[in-house]
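No lab work stands behind these numbers, since they all come straight from the coordinates. For clarity, every value in this text was computed on a predicted model and none was experimentally measured. Cβ atoms are built from the backbone, for glycine too; each structure is taken alone.
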Structure 1
Amino acid sequence: MSERTRAHVFVSGTVQGVYYRANTRDAAREAGLDGWVKNLPDGRVEVVFEGPEDAVEAVVEWCHEGSPAADVSDVAVDYAEPEGEDGFEIRY
């Protein structure tokens, strides 16, 4: 079993109004990850993923594409110790 990790991700580009949050939630749940996703006032999407390191890495990679209608220009990631997120939700 791989170590658990936390990824705090900021996604830039055309990522709001293109189902990015819903697709991110679905991808995270499919990978068995905990955390949340929300839109930011500056047009970026902020995401936290917690779970096994390999699954977190895979979904962070997925963020570079995101939803089919998204046009991602940048993905910034910081890794940290998990804080105990439970489930995966869209925050408003």
Structure 2
Amino acid sequence: EDPYIKVQVKHQESKTGSSSLRDFIGTLGADQKGLFVSTGGYTGPAKEEVKRTDRRVTLIDRDRFIELLLTHYEEIEPEYTNLIPLKQVYVPTEEP
């Protein structure tokens, strides 16, 4: 069922290079979208590789992943939130 999304996740400290992105893009069909998650981030040439392709690929680094997790945490099914149990904490600020 549309949209068909392929995902690759790399949990590493080093940045993902262009060859890994080229390999991933090569697996995408014309009507498929790609989501590539790398906790180490991406090299400049890897980002350029995504810009050059006619395939739709979204890159997510560690910081963006955490931001998305925190933003949508309440919407995630319990079987997954149990893997990453978080507790909301309120901190007073000086902002009105």
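Each of 1, 2 could give helix-only ellipticity at 222 nm (-39500 (n - 2.57) for each DSSP H run of 4 or more, over all residues; to 500), but the derived value -7000 comes from 1. Of structures 1, 2, which gives 20, 12, 12 when semi-axes √(5λ) of the Cα gyration tensor in Å is computed from the coordinates? The value was obtained from structure 1.
Determine which structure produced the value 1.7 for distance in nm of label points 7 Å out along Cα→Cβ at positions 16 and 80, calculated from the coordinates; the candidates are 1, 2. The read-out was computed on structure 2.
With relative contact order in percent (Cα under 8 Å, 6 or more apart) coming out at 46, pick the structure among 1, 2 it was computed from. The read-out comes from structure 1.
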